[in-house]
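There are structures below to look over.
What follows draws every value from the coordinates through simple rules; no lab data is involved. Since the model is a prediction, treat every value here as computed from it, not as a measurement. Cβ atoms are built from the backbone, for glycine too; each structure is taken alone.
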Structure I
């Protein structure tokens, strides 16, 4: 058994990679929310100057990628790999955004867990000595996601109270073997869990079981309590999933509430912005992490962060065929201390 494995699901990184640059890009609605000050760029045009929403999403990724590289003072040629994904069929937003980058590319699909997945794989590559610098990148767009997964916006379909609002946003992180942090120190890779939920408008409930089990495995493998972290953030369970998580832990005799929040609830003001159960989409947790959360770590507001990306592993076809929605959660421990 490798000495880098702890327990069944957790990896300790012997040479923790540093996050040397990060960028967060947002759309108009996201820019009207409580985290507006943390975005590198807010676009008032949902098309981002393009002719379609799908092309707009690629522009989102290009902007996040460019801003993150600028902050890291790097050119694309200095990257060893890009790990990128999105919600669209065959991850076309990412592929089209990065097709001219000339950087070796891994396309990922982890739904809303894609940023956590990209960070995990990128960190493992660096820790293993297979790369020196990598980029983890993802996005989502409200209009492109609605068209693919639900109904075209022109239909004016009614949204249920459990529905979440797909964020028009993107986030990018540049990881390096050298740097002053924050550092990725541990990873807990999730297992697919299926709670039997078939309603695509109730994704928080579909993903909550996976998030609970990944967090429980993380605490057990490391022998720590939730209070070990200054902040634990899932993304994106929204109001429904968050309440389920807290209930699960309360049954274990653990009150996680003092250190727990969810990116889907942080990105918007539910009372003022009519997002029902909160935000979702690959870009939601990515934009919150790459802006507000990492800014807070660099300023010393938090020193230990557990970022637990959650994803609903469904497709339009599987939903239309009545399949249940499997969930996944990957947890990434980020610390200002390298040890």
Structure II
């Protein structure tokens, strides 16, 4: 394991604010963290050099353009060299939205953007045909919605859950809008004037297109890509099997998570389990204690919990949007 990078409370505040809005003005960010603009710029540069910050990404809702999200959870034989080949194969697929490597109830998770069940069928069976000698089991899930919690384990702030439901639409985008999305996907802080020059258009056209994409909620947010493992956090997923799932339970567990600094996401899927929770902790003992508290609070409804401890977590590994 690499040596943990030590950061102070000011660094944590900077990371918190940049993940909320990577395009925040330097003056506003400096005021929020209580330092000068130059001091904040120095700290950000240092965090980038230390690979704590690994870029700035635009969160785009591709469901607006007709895509759905499906995840394959693979259980593997422990053959490291073949596992690495499988990971590389998934990483290079332009439809891959997320890849995670874990120990626990599964070993590799891969989310894909698809427009039909046939696409998913082909993705799944290509993996099995190429890597069936190490794939023991493959679970298929479909995203319903995500409840996102700001990472207030970094700072002492109360935050509210934001709920996103995967509502598939078929919005038509013009050529300039598609080019803008491709440019800012992995460069959320791109200057509008530079962007206009790259696309051989005007600043006003780019600014108006971005504003429209934000209003239509195609652009959801601009965020920093942060390596939390580098600063000492562990990343866990918990899969809850419930006796009963209804609106009353969803509201109660949402309130519980909203007041929790460890559980940062709740994912609803069509899956063998009922809910997926995403947690950041300072060690497995903290995770284990949180699962104990969760079970105690909802003992009447939780049948069992499966766990996975993440060693790799990559969003959009091929760095391309599946847009023409």
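Brief remarks on what is shown
- Label whose coordinates, when semi-axes √(5λ) of the Cα gyration tensor in Å, for residues 160-215 alone is calculated, return 31, 18, 8 (choices I, II): I
- For 54, 45, 44 (Cα extents along the principal axes in Å, calculated) the corresponding structure among I, II: II
- Among I, II, structure where Cα extents along the principal axes in Å, for residues 48-87 alone as derived comes to 31, 19, 13: I
- Looking at FRET efficiency 1/(1 + (r/R0)^6) of positions 72 and 288 (r between Cβ atoms, R0 = 25 Å, to 0.05) for structures I, II, the greatest value goes to I.
- Comparing FRET efficiency 1/(1 + (r/R0)^6) of positions 128 and 272 (r between Cβ atoms, R0 = 41 Å, to 0.05) across structures I, II, the highest figure is found for II.
- Parent structure of the calculated result 2.3, given that distance in nm of label points 7 Å out along Cα→Cβ at positions 16 and 40 is the read-out and I, II the choices: I
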